[in-house]
Structure I
Amino acid sequence: MRVLIADKFEQSGQDGLEAAGCEFSYQPDVKDEALVEAIRSYAPDVLVVRSTKVTEPMIEAGALKLIVRAGAGYNTIDVAAASRRGVYVSNCPGKNSVAVAELAMALILALDRRVADNVIQLREGKWNKKEFSRARGLLGRTLGLIGTGQIGREVVTRARAFGMRVVAWSRSLTDETATVLGVERLESLLDVARESDVVSVHVALKPETRGLIGADFFGAMRDGAYFVNTSRGEVVDQVALLRAMREKRLRAGLDVFAQEPSGGTGEFTDEIAREPNLYGTHHIGASTDQAQEAIAAETVRVIRTFKETGRVPNVVNLARRSPATHTLVVRHRDRPGVLASVLDRIRAESINVQEMENVIFEGSEAAVARINLEGALDAGALQRLKADNEDIIELSLIEIRNP
């Protein structure tokens, strides 16, 4: 199996791919049209990326079978284009959770104690204890979480260690889960905004979360509150945030921005970067040695599993709901040609197969196939199917009832 690595990737991961029997090409700086050509010329089965954008022309340039995002999010990959060509897209969820949570807490502490401003003035030769002695402190303050996935849960652990009260909102958060996490579940985003001294955002970028935090949210926040985003810049209406920073004295700690340079280095001229109430970092949330080693190991596991079994762990682009309406259950003797005859009959009836599996009983004498169909075989077709093949023991057709 050939693997093209189009981003920086830990040496331990490269060693793991070699141990798995993979041939790989390490090209961490290849991007855009150069990546299209690299895929065309190297013809990899698997493409590994981190922040590199994967576009439809790249997917069409070769015969990719799998794209692995060596990280949690996958918004830089054209998942729809991959799905149209039957290319798996996988990621490494949860492996950078601690690293991102640590940065979120670092930004909260830095905002409260104005760490960066302290450092800047010291470097300028200024001593200003009077100015910087007026921190609020975190003990007893309310932290509002937007999103309670693995990263959010790691933040909860750390915030509670600082004596903070934690309130949270998530579409999937239940009262029972909130009790287990030790947080108070609030009914809406605006409730979190109103209740919190500090808000920290931890949601994946999806169509339903793009622009999730907007003017109404910032309007509901307390004057002088802190806002931290270590998820994705597109989740936040940055223009509305900038206005709130100026009008409501909100202080923001951002690791992600609406417009970021495509490479690891470059000019950053975003207006928000010049705001005195901004503490910003360079999209480094997952950038700890611990996180990158864990992500490399998970990437190798995904590729090794695919190579050895054909299955893809953490796949993100399989259909959540099949259009299948019926399941044909075929109990049969385990002999050549049985399933071929069944599929020929289904084809003759112009019915599309959505999914299928065949399981073998101990002794390899009999098996059961379950074939999900986009339509129903009539009684006559079922009778003909059984009559045509003496190795079919029993047939049944089950209507699928989707909830």
Structure II
Amino acid sequence: MYPTISDLLRDLIGIDIPLPIQSFGFMLAFSFFCAAWTLTLELRRKEKIGVFKPVVVKTLVGEPAKPIDLIWSFLFGFLVGFKLLYLALNYSEFVNDTQGVLLSSKGNFLGGLLGGLISAYARYREKSKARLAKPEWKTEELTPSQMVGNITMVAAIAGLLGAKIFHNLENIDDLIQDPIGSLISFSGLTMYGGLIVGGAAVIWYVRKNGMDPFHFADATAPGLMLAYGTGRLGCHISGDGDWGIVNTAPKPDWMGFLPDWFWTYNYPNNVINEGVPINGCVGNHCMVLPEPVFPTPLYESIACILLFAVLWSFRKRILIPGMLFAIYLIMNGVERFLIEKIRVNTQYHIGSLDITQAEIISMVLFVLGVVGVVWLRRLPFKSDKSA
């Protein structure tokens, strides 16, 4: 496994380049990029055929810099400088414990002061150059595709928060045992939590800016599936604990053309240090699972990338607004429910049933998708044939 990008480079080229980049974090960022890229393409296509119209935005220009603007700029610059100078002076510590250092109170006061002054001065200069004798309102038109950056930011912040909350609710014993570590760790994220909370935040933003939520949901569906697949690839590469149950069965004959690790894997050097020590290994990640397991993140990654291809090919053929997103919910629910059968997860005891959080949510998503398909087919939508 490759908990960090440095581990991957060391294995590929044999050179140790200390970089403070975790593999899971890198793939998570790549997932957001994939979602933003596919969303931009779909929004532009829908703009061309008239589904989405530009939104008129009014802004007051020509105002001088207000004290509150300078204060916020100083505070932002202080935080950035406070951390950056400390990281530069303590780079080895940063590489060895990236998230711990970033989320700690460690920093350099001189760097913070310098960063704050530079940021406040830059804000003052910016406002001074644009200052008018009499401030005036300026109107401009923004298309939905021009808002993708803001949408991605809203989805990222709310999604990461939701993923963390749902993970801690699912692993309440770990939270009680180590509350600080559980809250700041990037290895414990529940994808469905991110989907639910991030989705709610995006819906709020979309409605706030006057976009049709049904058409917008359709535009997000393929990218959500692709992002889920690439995110799971990050889980597999880093070995973050989202693996399957123990699998000691021999590899089936029909999988003979595939490598053994595709059927069963013990995740050496995993990022969460789960298992038993590896002989002769020195460093932060020197554990291996005592028994091989199903590499379920890899299976999910392949399945979701294939499902993305299906959704992408259907996007121009399905004309009822909201229908593509309903189909996405069905696909996502079925995929996750099936993978849960061979995946390690916390089970809840409801009567005589033993069920996981993901199974409950996947069933809810499946039902919502089916209800959505039936309901949307009955609505009197006027579908644009060019959509």
Structure III
Amino acid sequence: MIIEQLLSGRYKFNKDFTPPRLLETQQKSRILFLNEIHNRNKYISITKCPCCGRSDFTKISEIERRYLPSDIVICDFCEMCFKSLILDLEANEYHYSKISYALRGKDLSDDAIEKLFAERIKLYAYPRYNFISHFVEFNCKSDLIVEFGCNDGANLFPWYKKGFQVVGVELDPKMVEFGNRKGLNLIYGDLLNYNFGEKPPKLVILSHTLEHVRDVNKVLDRLYEILQPDGYLFIEVPGIRSHALGDPMIYFDVEHNYYFDLNSLSKLLKRHTFNIVYADEFIRALCTPAQNESVLLPKQISLSLNKIRADILKIFIDTIGSKKKKLFNLLKESERDSFVIRVLNKLQMMYFRYYYSAISISRSREGNGNI
């Protein structure tokens, strides 16, 4: 049963409303979505919570950031947040092939893709590489590194430059072709169907991918099968208890079927018998199917100014005590523009920035940082 309790009146869908501040191409893509998907009711109803299996939900929104229809609910039992209506298979393929890029205002010219690739390597790929390598040391002579939903392959580039064998699996043929021109081994395919044969990966990266999948439980089952028994899975998604506190409306996205917080993601990983090495509310999570408890031992971060800043901010964040707030109440306070929530949002984002930077600094001091 779904009870409607929208965060405010602006979360009600109005088919006649034209959102401002969208580019002309975005407006056209939005109309295409409404005509070809929404008006044809190309949805599948989700009647059970993907995390706990219960069927009692609270609907908090009927729209997302571009005012497209997007029924978003919170499970009354476990508080997992997800869409109760997802695109059917045909509509999903149509959206990503015909609508997605223009809706997001993306420039697909060769120059734009080249520039974005360089920016992604510098700003995101190397920090992720340093973050993962802080917790686990991999062997470039033997370990296979894989990313599903790899886009242009930027996240794999640091591993490739370090001499690792890398494989990226991507459904956009243009991005596959681009990454291959950079020397990366990118393959057109789907993670549920791809077979690695005799050499399973030691590390699988899911960077801003898991929130898009249609069935999170099937994906996690498949990843457990794919990984080496002592392998690792790295997940990064926009955490709802961090990214949504500035403005929930801006956070919600028609392409996201799940809105994870640390609690819901941890429950899902444990349900699929992954052991968590590290996880936070940002969200970044590193886990393993291994049963060896020694892999769960935390690694020390060397002392730096950013480490001290992160430690101080953590004290303030824990004092505010957002973890004790129910997710619905936290989002409701965010919608009301609560001063406390705005402060919490800024403190959290500062904390993660300093904490992740402290890890990169620590890695550099070990002589294993950026190339």
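Values quoted throughout were computed directly from the atomic coordinates according to the rules given, and no laboratory measurement underlies them. This is a predicted model, so every value here is computed, not measured. Cβ atoms are built from the backbone, for glycine too; each structure is taken alone.
Between I, II, III, which one scores greatest on FRET efficiency 1/(1 + (r/R0)^6) of positions 78 and 270 (r between Cβ atoms, R0 = 25 Å, to 0.05)?
III
As an exercise: FRET efficiency 1/(1 + (r/R0)^6) of positions 214 and 310 (r between Cβ atoms, R0 = 35 Å, to 0.05), calculated from one structure in I, II, III, equals 0.95. Which structure is it? All intermediate terms of the calculation are to be shown ahead of the outcome.
Values: I: 0.20; II: 0.95; III: 0.45.
It must be structure II, since only it matches.
For which of I, II, III does percent of Cα pairs over 37 Å apart, calculated from the coordinates, equal 34?
II
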